[in-house]
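Student: Take a look at the structures below.
All of the numbers you see were taken from the coordinates with simple rules; none came from a lab. What you are looking at is a predicted structure, and each value in this text was computed from that prediction instead of being measured. Cβ atoms are built from the backbone, for glycine too; each structure is taken alone.
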Structure 1
Amino acid sequence: MNLQLTLLVVYSTGVIVLGLWTSRLIRGSSDFFVAGRRLGAGLIFVSMIAANIGAGSTVGAAGLAYRDGVSAWWWVGSAGLGSIVFALSVAPRLWRIAKEHDFYTTGDYLEFRYGVTVRAVAVSLVGLGSLALLAGQLIAGAAILNVITGAPRWVGALVGGGVMTIYFTAGGLLGSAWVNTLQLIVMMTGFALALPMVYTIDVVRQLVVDPSIPASFMEFTYSSGPGSGWTLLALTGPAFIISPGLIQKSWGGANERAVRTGILLNAAVLLVFAFVPVLFGIAARGMIPGMTDPNAVLPTVLTRQLPPWLGAIALSAVFSTEVDTCDAILFMISTSASKDLYKRFLRPEASDAMLLRVARLTAFAGGMIGILLAIVLQTVIGAVTIFYSLLVVTLFVPVVAGIYVPRARSREALAAICAGVLTLFIVRVTLLPFYPWLDPTVSGLIAATIAFAGTLAVRRRPVASARRA
């Protein structure tokens with residue numbers, strides 16, 4: 001067994017043990033869903049940053065940087081910009097509502113604001129997208145094991161999926177907040193040690209003289225169209241303002257100040273960290289030209305360019321990011337399935353103990369489905385983009401308008417969701433091959449906004465006419 005694999009095994013075992021140990025802290029569904037609403041700013045920060053730095057932010061961003069260069073910063077940087085908006089406007093307002101009404105999930109808020117139909121539709125759509133996001137994390141973990149051992153993707157997906165399913169199912173949000181602290185330390189240590197050693201004189205020289213590297217490679221504002229450069233702001237920025245997983249994590253905060261401070265710290269780290277995978281991807285372009293698999297860029301550079309002991313630490317850091325983001329996704333899936341679907345529609349009389357049991361069972365089931373999708377889907381960015389696109393067009397308008405447009409009701413929310421999702425798929429499936437500049441997510445978001453505003457205007461007009469009569 002080589003050093004990299006040994007360290008990954010030791011690390012994974014430690015994460016599982018810590019997750020199982022924290023299960024003793026779970027005394028009811030409140031601890032599992034919202035950590036008993038007692039997380040301080042520090043644990044809010046750790047929980048948020050662990051959820052936000054995952055496969056897309058490391059393996060995916062490095063692959064983008066290998067192709068596009070510096071402009072790949074926008075993949076993670078846009079998440080940081082979205083997190084600032086989330087911290088200063090959306091999160092504190094939603095925390096107050098959740099505290100007052102004892103909400104556990106974003107579905108609770110959607111039903112409170114718009115009704116049960118909106119809750120069911122939104123939760124179902126986002127749940128499907130969440131499975132694709134989970135698959136993206138497992139694809140990245142499988143790529144790491146493939147580089148180290150040559151193991152096929154299904155083996156890597158099974159190992160990564162097994163680790164995160166065991167420790168999250170045991171500890172829920174409260175347990176994962178403590179596990180994420182360990183993961184954050186491993187991640188930051190590994191990247192801080194590895195990055196300076198990657199940029200040797202030979203790598204820098206190759207970047208300067210390589211004729212295959214275009215001039216746009218060092219342009220921060222470059223974009224080749226949807227899914228590249230600054231256009232990523234429309235994809236990942238809104239997603240980090242209304243993500244159900246992030247909203248529900250913020251509801252674990254002890255007070256508004258803890259929520260705001262923790263999320264702002266998370267935003268600051270994201271804005272700086274956004275350069276890290278980009279620098280790795282650029283270095284890989286200089287030292288290993290001709291790579292065709294974007295998933296393998298980061299694991300390959302860490303194994304080839306670093307001493308074995310440091311490569312082992314760096315790979316553990318990457319593996320850590322994939323696993324800790326997986327628990328955030330399982331959090332969304334299990335809490336929504338158990339609270340928004342099972343208790344709301346199937347067994348309203350379910351006890352607290354039964355709700356907790358169902359949450360753990362759905363977390364396990366979600367992990368297994370994610371493993372299967374990881375075997376089918378091709379790239380990290382492709383899988384993650386499916387989630388972000390569906391999330392934005394489904395929830396952005398209803399969640400934000402629910403805070404700032406008091407007159408909005410179920411009809412407006414359903415119109416926005418239907419128009420956004422339908423436009424997203426029409427553009428992606430039928431129009432994008434002919435109009436590559438047309439961004440499916442932006443198109444869906446515009447359609448959702450127009451549908452929401454149009455439905456609201458039509459509903460208000462008869463009321464105003466009746467009053468004049």
Structure 2
Amino acid sequence: MNNSLWTWGAVLLLARLPAGAEEKWAVHEWGTFTSLQDEAGAAIGGINTDDEPVPPFVHRLDDSVLLSPSEVPPPFNKGARYAHPDVTMRLETPVIYFHPPAAVTGLQTACVRVKFQGGWLTEFYPGAEAAAPGLVGRTNGIPHLLADTESSLTWNGLQIGGDWPGTETSAHVWTSPRAVQAASVQTTNGESEKFLFYRGVAHINAPLKVSRDAHSGELLFQSQLEGLPEGQPLKIHSLWLVDIQPGGKTAFRPLPPLALEHNSRNYLAHTPAEFGPGDFRAGNLDQLKAALLAALVAEGLFDDEARALLNTWELSYFKSTGLRVFFLVPRAWTDFYLPLEISRPAEISRVMVGRIELVTPGQRNLLREIAGFSTNEISQGAGQLYTNYFGRLFPAMINKSSEQDPVQLSRQMEQGNRDVAPVYAGQKPLASFAAVPKTYQTYLDLGRFRNALILNAAEAHPTEGLTNFIATYRLQACRPVEVSVSLSASR
């Protein structure tokens with residue numbers, strides 16, 4: 001018999017032990033479901049952008065799935081990655097913490113399995129048995145991601161409760177989740193951490209649809225529960241509309257709880273889409289964080305776990321400009337799309353934040369501006385950016401003097417490589433390294449989902465400006481291939 005199947009059979013048997021046979025553990029999980037919606041509330045594909053790159057020791061099923069957060073144009077990079085049109089949701093950094101009962105001493109063993117309905121679980125740590133039909137073992141292009149795609153991760157023979165050091169890293173996205181009082185875990189291959197980490201991408205809709213009424217200017221909220229069985233409680237207890245402008249000015253508005261329903265035509269709530277100048281007050285960001293923290297704890301997280309979540313997503317939640325809706329995802333929705341099994345009898349808290357990024361009139365104006373650029377403007381801008389960028393990396397390109405000091409040039413190149421590293425990693429803006437022409441800066445001003453936005457605009461209303469801009473900077477989406485997969489494909 002296959003060892004992993006035998007192990008999981010034991011897991012299911014243990015999970016069915018009668019109540020009271022073993023004191024229950026506390027198992028807590030948090031993460032984020034992110035989507036991008038247009039003015040009609042339709043999901044925009046191609047959002048496989050890596051907002052917060054994780055350390056290199058994390059296991060990846062396919063390096064080409066996530067786009068780099070760097071503002072450096074794809075032609076300047078080797079092996080450029082492309083937007084995947086099927087990706088309408090990102091599952092960002094779920095982590096699972098284990099809290100054994102106080103009476104438990106010594107090492108404990110458990111098995112954990114998580115599945116993703118409609119998605120690929122593409123990154124994880126510590127090591128796990130991964131199944132992603134169509135993605136694992138592919139020999140040509142990236143396959144389609146469909147609503148009936150299913151992937152899974154299984155941690156067999158997981159040891160819990162030892163005193164093991166985690167892999168050394170200074171990455172904020174990794175050190176923040178570590179700041180929690182939880183039992184350490186170790187896999188059979190010796191990899192250890194304070195939590196189980198995984199994330200992925202999906203072709204599913206958020207449980208909320210947020211559209212913009214063209215006449216009233218209000219945002220309208222509706223349910224999106226296609227595929228979910230009826231009769232489950234699907235209440236959103238906490239949600240907020242948040243607007244973060246350049247420079248960090250913040251306004252937010254808490255919204256009343258919503259009861260989701262299967263009739264997707266009904267409007268559940270409405271609220272003005274805009275904030276007035278007086279709504280952007282000092283202290284708003286701290287108040288928003290405090291409101292989120294209180295809601296996360298009320299949903300079942302410990303205080304340090306809730307703070308770890310907010311600290312991990314400081315950049316994309318609170319520092320990235322844009323109009324977004326935050327809400328706490330109903331547990332039944334999470335369990336349907338992301339079922340979790342644990343071999344230990346446990347009280348499981350799964351607190352997921354839904355994050356819907358909304359297309360704004362300001363972004364539409366930027367897209368119209370790009371559409372109006374002439375072929376000559378785009379070409380000249382690309383050439384100027386190329387000169388500015390590589391002139392910093394290779395000074396000899398712009399300094400043709402025959403009396404150049406080779407030692408000085410070498411030092412300049414070394415310094416240029418040091419300066420460009422955080423830009424290339426998405427930690428600093430491109431303008432901190434090289435002057436950026438107006439044409440390309442307009443594209444950058446669209447924000448972190450700029451690639452998905454420009455591709456969506458070009459598909460809906462193709463213009464010469466959009467087409468030329470996309471071609472010049474190689475922003476085209478990947479073309480998924482049709483593949484015949486075996487459901488047993490795994491790694």
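Student: Work out distance in nm of label points 7 Å out along Cα→Cβ at positions 312 and 392 for each of structures 1, 2, then name the structure with the largest result.
Tutor: Greatest value across 1, 2: structure 1.
Student: Taking Kirkwood radius over Cα pairs in Å as the criterion, which structure among 1, 2 has the greatest value?
Tutor: 2
Student: From which structure (1, 2) was helix-only ellipticity at 222 nm (-39500 (n - 2.57) for each DSSP H run of 4 or more, over all residues; to 500) calculated, if the value obtained is -8000?
Tutor: Going through each structure in turn, the value belongs to 2.
Student: Tell me which of 1, 2 gives 15.6, 53 when you compute Rg and Dmax of the Cα atoms in Å, for residues 88-199 alone.
Tutor: Corresponding structure: 2.
Student: Something else about it: Taking 23 as the value of relative contact order in percent (Cα under 8 Å, 6 or more apart) derived from one of the structures shown (1, 2), identify that structure.
Tutor: Considering all the candidates, the number was obtained from 2.
Student: Given that distance in nm of label points 7 Å out along Cα→Cβ at positions 152 and 336, derived from a single structure, equals 2.1, which label among 1, 2 identifies that structure?
Tutor: Traced to structure 2.
Student: I've got another one for you. Which of 1, 2 yields 1.03 for Rg/Rh (Cα atoms, Kirkwood Rh), for residues 40-79 alone, as computed?
Tutor: Of the structures listed, the value fits 2.
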